[in-house]
Structure 1
Amino acid sequence: MTHLRTLRDAPYLTAAMGMAARRRVEQNYSLNVTVPILAEIINELLGSIVAHKA
């Protein structure tokens, strides 16, 4: 409960935490990051299917 009071009493901390969270999401979960990973997984799966059928 004391942490919530700290955040309530220090709006600059909540703003800083929000900005840090946004940066983290943009760096780790943006389309620029996730699409190449997903494309690689799909290509590996398709390659496995093609190799299995051959």
Structure 2
Amino acid sequence: MKLHDQQVEVDSLKGYSEGEISALKEQFERSYEDQLKRITEMGLMVDVDVLDRLS
């Protein structure tokens, strides 16, 4: 699920305090950042592997 979609879902939650909603948003953002970091690291690993093969 995309970060924006998750934020929209959280914003629509009823019965949760603002503090709970903020905590959920922060959790989604951390999850997104972690996923982006892993994808970036995987891309760098592939680049290094390709460069090694070309050498």
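Please treat every number below as a calculation from the coordinates, not as lab data. In this text the structure is predicted, and so the values were computed from the model without any measurement. Cβ atoms are built from the backbone, for glycine too; each structure is taken alone.
Things worth noting here:
- Between structures 1, 2, the greatest calculated value of Kirkwood radius over Cα pairs in Å is seen in 1.
- Structures compared: 1, 2; top value of distance in nm of label points 7 Å out along Cα→Cβ at positions 17 and 41, i.e. the largest, recorded for 2.
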